[in-house]
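Each structure below is given as structure tokens.
What follows draws every value from the coordinates through simple rules; no lab data is involved. Given the structure is predicted, the values throughout are model-derived calculations rather than measurements. Cβ atoms are built from the backbone, for glycine too; each structure is taken alone.
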Structure I
Amino acid sequence: MSSKLTLPLILLSGLIFLAQLSFSTGQTVVKGAYWFPDSGFPASSINSSLFTHLFCAFADLNSANYQVTVSSSNSAPFSSFTQTVQKNNPAVKTLLSIGGGNANPATFAAMASQASRRKSFINSSITLARSYNFHGLDLDWEYPSSTTEMTNLGSLLTEWRAAVANESKASGKTALLLAAAVFRSADYYTINYPFQAISNSLDWINVMAYDFYGPGWSPKNTGPPAALYNSQVSGNAGITSWIQAGLAAKKIVLGLPFYGYAWRLLNANNHGLYAPANGSAIGQYGDQGYNQIRNFISQNGAQTVYNATVVTNYCYSGTTWIGYDDTQSISAKVSYAKVTKGLLGYFAWHVGADNSNWALSQTASSTWG
């Protein structure tokens with residue numbers, strides 16, 4: 001090879017590498033949390049100084065034309081969300097989240113199955129994000145449940161990234177961030193996610209490493225709702241599976257639950273992990289925000305336990321047993337994300353469930369540093 005060509009080729013290769021690197025590590029850290037108006041917690045009350053990214057949830061997917069829309073009741077708070085949270089932290093980035101656990105997964109599957117429908121979704125999402133001044137978009141399709149749906153998800157993400165790049169070039173604006181909330185592990189009950197499309201097209205994924213146990217689906221025994229380590233299902237197993245599938249650690253964000261679940265013990269004197277239970281102690285599903293759990297502990301003189309082996313907290317009083325994450329679990333998980341696995345960061349569901357002192361958010365932010 002001619003020496004005259006060697007240097008330019010080296011420089012070109014370096015520029016290509018840097019371009020790829022800048023995309024894959026465009027965010028130095030994600031300290032994120034979701035907010036939704038039905039939580040009853042106003043966006044204006046968010047201590048946005050504790051976060052780098054905030055997700056506004058949820059935009060809807062129209063089942064007739066496959067366009068992304070915002071309900072009339074959410075239009076005002078969504079359109080002002082970025083301006084509101086940037087008052088306390090001008091640097092915080094906002095993403096509009098689409099879908100969520102209450103959305104019909106069949107509508108997302110139908111949208112992703114045809115190129116014209118995907119285009120409708122993509123174009124409307126970009127238009128909506130720009131008109132509402134969001135910095136990015138977050139797909140929360142729970143969950144693609146067949147090989148075909150996973151393949152179509154890959155096509156959607158690839159086309160979404162291309163459209164976002166084209167819009168950025170045409171408008172001269174910074175490209176929108178693209179993220180997705182995904183299952184706790186790299187396969188949805190043996191059905192693999194489209195790893196290459198995710199790696200090439202998304203800035204990061206939000207791994208929902210919680211809801212492992214709850215009285216609504218495991219009523220006969222208490223359990224750690226979001227254990228980091230466990231012989232059965234755990235956050236570590238899920239994160240490890242994503243990395244083993246080939247996804248860079250710096251594309252992965254660990255989910256933290258700012259809530260827990262309350263079981264009714266069969267015997268008040270048998271109150272450990274996996275103790276016999278009989279469904280929910282509070283409400284239909286037993287879900288309780290961290291602020292509600294701390295109030296329960298205070299009002300009932302509940303005993304609290306931190307299990308460092310599993311990395312979970314629980315408390316009990318009488319026949320009520322609540323599994324949750326307190327500051328010890330949050331600190332251990334954030335340290336795990338940063339030091340043990342070298343992840344991009346963490347996110348919480350949801351910001352309005354923290355207590356008035358921002359105990360969990362403060363702990364997570366300070367642990368990361």
Structure II
Amino acid sequence: MGSLDGIVVADFSRVLAGPYCTMLLADLGADVIKVESPRGDDTRQWLPPANADGVGTYYLAVNRNKRSIALDLTDPTDAEAARELATRADVLVHNLRPGAMERFGLGYDDVAATNPTAVYCSISGFGPDSDLPGYDLLVQAMSGMMSLTGAPDGPPFRAGVAVIDVMTGLHAATGILAALHHRDVTGQGQHVRTNLLSAALSSLVNQTSAYVAGGVVPHRMGNEHLSLYPYEPMATGDGELIIAVGNDPQFRRLAAAIGAPELADDTRFATMARRNANRQELRRLLLARLAEKPAQEWFRILADADIPSGPINDVRQGVDLATELGLDPIAYAGGVPTVRNPLTLSATPTRHDLAPPKLDEHGAEIRAWLGRN
């Protein structure tokens with residue numbers, strides 16, 4: 001049994017934040033019914049890349065363990081089927097613009113009137129009072145994240161993945177699980193709301209805290225860290241190696257490992273605050289030592305000294321590393337390779353059973369369940 005066995009999720013979301021949230025619920029055992037328009041989720045057409053069957057890998061990334069039904073909400077018959085589904089569901093998730101669900105009789109008040117125990121989750125771009133389109137790139141820009149990403153003297157960059165969508169999906173899943181627990185205690189459903197901008201500001205953690213608590217507006221520092229040093233890629237004899245020193249004992253071990261133990265006793269570098277204040281001089285001294293050996297040799301030396309370090313891998317190498325470590329990163333969902341859910345639960349393991357569905361693949365069986373044949 002999964003942790004959420006018996007929970008029915010009506011998933012009216014599309015693209016990434018909502019579908020990622022509902023896939024996590026599905027992995028935990030929920031029966032997620034993916035409601036799509038007749039043209040399908042946008043990500044079905046986001047190509048390239050595609051798998052051997054021509055299906056977009058973006059869509060495959062966030063839609064396993066779901067059943068699909070195509071409903072045209074502008075059609076009265078299909079809209080009524082959607083409302084019946086909402087009446088039967090334990091959870092409803094959508095990321096349409098504010099006001100869109102209400103036009104089809106599927107707003108929170110509509111659903112709560114017929115299904116008062118339902119947990120209703122709304123994901124928006126900029127909150128319930130804004131109809132600005134909620135695309136990850138826009139929020140990375142407007143939240144301040146892009147202002148922090150890139151070289152100090154270069155243009156701002158977006159992250160290499162839609163991190164705000166993913167983090168918003170995680171927040172939504174957390175809120176849904178909390179609301180389900182509350183329902184188990186009280187028998188009452190509730191409205192869970194989150195939005196990409198709020199999730200972005202929360203996820204910027206120390207950077208937003210620098211401003212709201214310290215009055216400091218952070219700026220781009222490339223690969224350097226605002227508060228830690230050394231904590232960046234560093235050139236070696238044949239390439240770069242990540243070195244991540246988070247405290248003074250680690251720095252002392254680093255200094256010894258590179259053959260310069262005197263650096264740990266130097267008053268300029270003895271504490272994190274002093275290393276930050278004198279990072280340019282320290283960088284020069286570290287690079288001079290690191291240039292003496294290749295990256296892989298330094299990696300072995302630093303690993304033996306229990307100093308956080310590692311190579312800069314590409315995605316293939318990252319997957320290979322997880323495989324070497326026994327993490328089994330690839331899970332075959334209905335024969336389709338997907339990335340394994342990162343949770344391990346000893347009593348209620350996550351599942352990877354159903355392949356990401358074809359459009360309306362389960363439409364007939366879901367309509368029969370709804371009595372809409």
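Structure data summary
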| read-out | value |
| --- | --- |
| Identity of the structure behind 13.4 (criterion: mean count of other Cβ atoms within 10 Å over residues 179-186, calculated), options I, II | II |
| Entry that produces -0.53, -0.77, -0.99, -1.29 once log10 I(q)/I(0) by the Debye sum over Cα atoms at q = 0.08, 0.10, 0.12, 0.15 Å⁻¹ is calculated, selected from I, II | II |
| Of the structures I, II, the one that 15 was derived from, the read-out being relative contact order in percent (Cα under 8 Å, 6 or more apart) | I |
| Structure responsible for 0.6, with distance in nm of label points 7 Å out along Cα→Cβ at positions 259 and 283 calculated and labels I, II on offer | I |
| Source structure (of I, II) for FRET efficiency 1/(1 + (r/R0)^6) of positions 59 and 107 (r between Cβ atoms, R0 = 30 Å, to 0.05), computed value 0.65 | II |
